[in-house]
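Take a look at the structures below.
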Structure I
Amino acid sequence: TSDQVGNFYRSFYIQDGTAGIEIKMGKTGLYNEYKIGQTVYVKCKGLTLGMYGFSSSSSYGGQGMVQLGCVDPSGEYETSYIEVQSIIDEHIFKGPEGTPDEPVVLEESQLPGKNDNQTSNEFIGRLVTIKNLRYANEVFALLYINPNLEHKESSNRVFLSDEQHNITTWAMSEQNVIRHLRAGDWDDVLIGNSNDQSPDETVAKYKDIMIRYATPANVSQYFTTPGGTEIQIRTSGYCRFADLEIDPDVLAGRKTIDATGILTMYQGSIQFVLIDQTGIKVND
C-alpha cells in the first residue's frame, strides 16, 4: 500500500502468496521510503502481534485484522505503533524495488465470512478486486458533538447509519461536514448509542457546537456483490479524495463498480480500503 493520498495512516500492508498483514510503523510519508512492489523484510521477534476490530457481540460480532506492531502501553489495544526509529531500524528492512503485484480478482466463494481472519482466508489483508458491486443506499459514520471531549461517552456521539443521510462522497472533509450540518441534512438524527437515545436529543439541538468543532469524518459506503454479500468501502476523511462525489448512476443503482484495494475485516464485516481513487472503476 501507499499513504501518499492519505487513506492509509502511519502504517502499510505487506503480502505474500499466503496472506497480508498491516505493519504499524508510526510514521507518515511512508511512500517516500517504501515503494509499492518493493520487497520488505520484517524481523518479528521482539514485536507484538495482535488483533484490531474483534467483537464478541452476538448481534454484530466477528473477526478483525491481525496487525504487527509494539505493545500498547495503555493496554487499550493489542498492538501500538512502532514509533521509535531505532526499533524500526532493528526490525523493518527494505529490499529491492520491484513491479507492483496485480490484484487477485475474487469470486463470491472466496470472500471471508464473519469468523475469518488471515489464518483462515488467504485474501484478507491483500490487494484484491471485487467486481460488479451495487450501491446499497447506506453509510456509516461516527461524529462527535465535541471531538475534544470523551469519544466513548454516549452523549457526545452521533451515528449516521442505516440510510444514506445525503452523503454522496467517499468520505467527508471538515468543510463537507460543516456543509451537511448547515444544510440540516442530519437535524433529525438522534444523539447517543442506540440503547441510550432520547427523542429530544437530536443533531439540530447541538448543530452550532458541531459546526464549531467539526473535523473530517471517515465514512463507510455500503455496496453489495451480485451474490448479496455486503461490502463496506471505508475511506478516511483526511484523504485527498474524501470529497470526491460517487458517480450519480452508481448512487441510483443504474451502474455497478469494480473496486480494487485492501480487503480487511472489522467486527466480522468486510471493510474494503482503497489505496487511491483509481481503485474505483464504473461499469457501463
Structure II
Amino acid sequence: MKKDVAVVIHLHSLKLNKYDTFNITNNIEKFKNFMIVFVCPRDVDVKKLGIKLPLNYQVQVFKKKYFKDIKSYSKLLLSKSFYERFLNFKYILICQTDVLILKDELKKWVNEDFDYIGAPWISKDINNNYSILGVGNGGFSLRKVQTHYNVLNSSQLYFDKAKLEALPVWFNLKTILSLKIVNQITKIVKIINPLSLFLWFFYKTDKYINEDVFWCGYAAFFDPNYKIASTQKALEFSFECEPQYCFKINNKKLPFGTHKWYQYNKDFWFENVKELEEIK
C-alpha cells in the first residue's frame, strides 16, 4: 500500500546560508510526522549538515551531473528515474532549501487531490500593475507521483490547438511552435515517441529549461486529465515573487509555505513571520 506523501529536500552541497539552515530546521520540525527524503549527489553526506536530522528520513542519491545548475536540476525532475524512486508514495512535496513552511497543512493539501500545485507566477510592470501569469512554481510544489511518472511514459500526444493558443504569452514561443512541429512529424512517422521528441525540442529551444514550465504548460498535452490547481488554491498553498501583492489578494492570509522568501521582499516576511526574528 502506498504511503501518502514524502517531503523531498534537494541538496547540491553542504554549503548553506543562515536562511537555508533555518528553513531546513524549521521544515523538519513542521514535518516530523512525515518521511523526509534528501535528494543529493553521492559526495553530499547529510549527516554533516550541522542540523538535527529527523527520526524518519531517507537519502536518494542521483548522479552529480543533475546538481550542477538549474538546467541539470530541471532535467532530473523531467526524468522517469526520478519519479520511479517515489512510486511507493502517492505524493511528493518538493521542498528546496529556500522554502519556509509556515503552517501544518500537508495532509490538507494531499487531500485536495491535484496532480500539481505550486505558487502562482506574478509579474509587475513599470506602472506597478500586477498580473498573474499562471500556476505554478516548482521549487515548492506538491506532485502526484504516479501521474508524473505516467506523463513521462506517455506514447501519445493529445494535440489541442485551443489549449496551445491559451498558453501564457511569456512561454517561449519557439517551444510552443515545437509542439506543433512534433504533432506534424509524429502524424507522419508513427514510430517516433512524441514526448521524447518534444523534450528534445524543449531542451534546445528553452535555454533555461524550467521543468515547472513543462509540468504546468505542456504535461496536459500528454495526459489530458492532468489537473493543476487554480490560482486561488495556489495562493493559499504558496507565495513566491511579489508576496505583498499575494498577501493582499489572498485576503491578507499567509499561505502554507513560501519559496525564495529572502530573495523576494525579505522585509515582508520579517514583518509577518515572528519566527524569523532570530535570524533577522
Structure III
Amino acid sequence: MAYPNASWTWNDLLAAAKKLTIKNKNTGMMEQFGLCDDWNMWEGFVLNNGGTYADNIKNPKKSMLHSKEAVQAIKFRQDLVYKHGVMPTAAQLSAMGGVGAAELFVSGKTAMFISGIWKTPSFRKIMSFDWDIAPFPKGPSAKKPGYAGGGSGYAMMKNTKYPEEAWKLITYLAGEEGQIELAKTGLAQPAIKKLAASKYFIDNEKPKNKKMLLEASEHIIFTPFTDRWLEAMERVIGPPMDYIWMNKNEKTIAEIMSDVSSKVDARIYAEK
C-alpha cells in the first residue's frame, strides 16, 4: 500500500482504512481497525474540507460550524464509524478494554491514528513496529489544506513571591536554549522559526517526516480569538458532538450544527 502523501483525499483515506480493517473470521470480532482518532479530532475533517470556526477568527461574531463544508465533514467522520465500520464505536472501544485511541495504535489494534505531534514522546517508545506522520487528507470541498492551531504559553502570577526567578524561567523556556530542548523531545514544533527548520527538530528521530509539519504550519487555522473558546468547546459544541459520534442524534447533522452555531453566537461571541 502506498504511503499517504499531500495528494490524499478522503476517498483515499477510506479505501486505505477499509483494506487495513481486519475482522476475525471465526468470531467476527474486530482485530484491527483501519483508522482511529482522538475524540475531538473532528476539527481536522472540517478544516480540511474548506470549513472554519467563525466568520472572522480574530474578531468572531458568527459561527461557521453550520456551513455545508462543516456539515459534510462531520457526516463523513460519523460515516467512517457507522456506515463503513473502519473506526471503532464507543461500545467497541469498551469491548476492547476501554482503552483510548492512542493505546489502540500503540498496541497495533488500529493501523492509522489521527492526533497531534504532542504524541511523539510516548510514541518513540514503540518498538514493535515502525511509524511516521502524514498530511491530513483533503475533503471534496477543500481548496487548500487546513490545520487546527490553538495557543499555549508561559505565564507568571503578578503577586508571585519569586518574580525574578519566574521571569528567568520563562525567558529560558521561550528563548533559544529552552526551545532547542523542546525541539529534541519532539513534543512540539519550536515557535522560533529557524529552530523549527534546524537540526534540533528536523533530526533522525521519529517521526521521520517532520518536514511535513513545516509545510502544514503555513496552513494553520487558529481557534477563534476569544477567552471563552474553551467554554464553547466544553459546554456548547462538545455535548451535541458527542451525540453525533455515538449516533444518537435524532435530528440531522445540519440541524444539530445550525443549533450549535446559534448557541455559540448568542452565548460566546455576543457576550465577549
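Bear in mind that the values in this text are calculations on the coordinates, not laboratory data. Here the structure is a predicted model, which is why all the values come from computation and not from measurement. Cβ atoms are built from the backbone, for glycine too; each structure is taken alone.
Looking across I, II, III, the calculation of volume of the Cα convex hull per residue in Å³, for residues 155-194 alone that yields 63 traces back to II.
Can you say which of I, II, III returns 3.6 when distance in nm of label points 7 Å out along Cα→Cβ at positions 11 and 211 is computed? For distance in nm of label points 7 Å out along Cα→Cβ at positions 11 and 211, the value 3.6 is produced by structure I.
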